[in-house]
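A.B. asks: As structure tokens, here come the structures.
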Structure I
Amino acid sequence: MRFLPKEEKFFAQFNSQTRTIAQAAVVLAEGVSQGNSQLKLMGPRIEQLEEEADEILHEVFTRLNQTFITPFDPEDIHSLCSHLDDVMDGLEDVAHRIVSYRIDPIPRPVIEICNLLKECSIELNKAVEALENMPDIHRHCIEINRIEGQIDTLVRQAIVDLFDTETNAVQVIKLKEIYDYLESTADACEDVADVLQGIVVKNS
């Protein structure tokens, strides 16, 4: 059952943006699992996806300024797309820093967190696809929140272990920054879920 006004172009752009994010998350997860040298080769693909997502974001904002009737509040559209942009930027930032900082080998927690971000991004895509027609979007948002909680736990433990075991101060700084970016990317996923649930409440 459709519960939002029909404006298919907006929904197509939302779906395209989240599919692009999910693709970038898959590439990042595969890259870190195969090591720094492989991630370096995959880096341009993540950058390309980030550029594609930026183009979609620009198209949405252009349409938003030109459209009188929108599927839901313009402020919510802006918030949704901005938080999705934060997710994509976070994925690209993580990949860039791992390669630039020459993190090799890539720590196991980083690999585990990137795999969780992949799962979270796929759930984001499902949630946004459900936005147009299905009121049970909440189950996807709950799963996003659950994964974000797992990432928080892994990040906290990884930072504790880092300060307990790493004796190279420069390496500590590098890895701490990467963990911070991983956590903020997961937080951005949760922000998207919060916006989606707010949209459903307003329009149900």
Structure II
Amino acid sequence: MTGASRGIGLAIAQALAKAGIRTALLSRTKPAVPGKFIRCDLNDSAAIPAAVAAALRHLGGCDYLINNAGVFLEKPVAEMTLEDWERIQRVNVTGMFLVTREVLPVMLKRRQGRILNIASTASQQGYLHQAAYVASKHAMLGFARALAIEVKPHNIHVHNLCPGGVDTDLVKGTFLGKRMAGQPMIAPADIAAMVVFLLNQPDNIDLPELVVRRFV
């Protein structure tokens, strides 16, 4: 799994440990949770193949891949720099692609596996001052939908979990965070429980996308 050090990622790592699933955790900082920690910044595309290879060596294979790492940007398009744009796409899209590409040969050889992407409601609609982030999440979902068709003959499932309004540090100090202040939020542990649910689906069930919104 990528992005395990805080928020949704940390909650997922804790849920996987509780479920007895052996994990390799790719993250910029070491999470306080059981699992093999491999330092990896998805902003550094060149470092990703080696990090994934280390994870695969440690695990001896891969049953599940959870693409969770992501960065957020809230800025009007007129004020956005090229570096702003490229950083969001590099982490949220290119990083996810590279990790998936490196894991796929193992799953294809075994003819089994599940790839679970933590997308967003921003994968399906626009939000104010979030053009770069929304574009990256739309790209993530589009990639995953096409990938699902490609790997289905090999008995590999692709799941996309699209939450909105989760109580994490991602939006602290942003306009979005201020707008939602005091409102009911989704707990990261709730998203983690849905991840475990998706990973435990029988092979004869296809559950490609699960959208989770606040009940307000």
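A.B. asks: Hey, distance in nm of label points 7 Å out along Cα→Cβ at positions 151 and 183 derived from one of I, II reads 3.3; which structure? Present the calculation step by step, with values, prior to reporting the outcome.
C.D. replies: Numbers: I: 1.3; II: 3.3.
Computed on structure II.
A.B. asks: If you rank structures I, II by distance in nm of label points 7 Å out along Cα→Cβ at positions 15 and 175, which sits at the top with the largest value? All intermediate terms of the calculation are to be shown ahead of the outcome.
C.D. replies: Details: I: 4.3; II: 3.1.
If we compare distance in nm of label points 7 Å out along Cα→Cβ at positions 15 and 175 over I, II, the biggest value is for I.
A.B. asks: So FRET efficiency 1/(1 + (r/R0)^6) of positions 55 and 79 (r between Cβ atoms, R0 = 25 Å, to 0.05), computed for just one structure, reads 0.10; which one of I, II is that?
C.D. replies: On the way: I: 0.80; II: 0.10.
Structure II accounts for this read-out.
A.B. asks: Thinking only about Rg/Rh (Cα atoms, Kirkwood Rh), for residues 23-94 alone, which of I, II has the largest value?
C.D. replies: On the way: I: 1.13; II: 1.06.
Comparing I, II by Rg/Rh (Cα atoms, Kirkwood Rh), for residues 23-94 alone, the maximum is at I.
A.B. asks: If relative contact order in percent (Cα under 8 Å, 6 or more apart) is calculated from each of I, II, which structure is the one that comes out at 21?
C.D. replies: Numbers: I: 31; II: 21.
Source structure: II.
A.B. asks: Match the computed value -12500 of helix-only ellipticity at 222 nm (-39500 (n - 2.57) for each DSSP H run of 4 or more, over all residues; to 500) to one of the structures I, II, and report its label. Could you put the intermediate results ahead of the total?
C.D. replies: Details: I: -30500; II: -12500.
Computing helix-only ellipticity at 222 nm (-39500 (n - 2.57) for each DSSP H run of 4 or more, over all residues; to 500) on every structure in I, II gives -12500 only for II.
A.B. asks: Let me ask something else. So Cα Rg over 2.2 N^0.38 Å, computed for just one structure, reads 0.97; which one of I, II is that? Write down the numbers at each step before the final one.
C.D. replies: Numbers: I: 1.07; II: 0.97.
Of the options listed, only II reproduces it.
Just so you know, all these numbers are worked out from the coordinates, no wet-lab data involved. Please read all numbers here as calculations on a predicted model, not as lab measurements. Cβ atoms are built from the backbone, for glycine too; each structure is taken alone.
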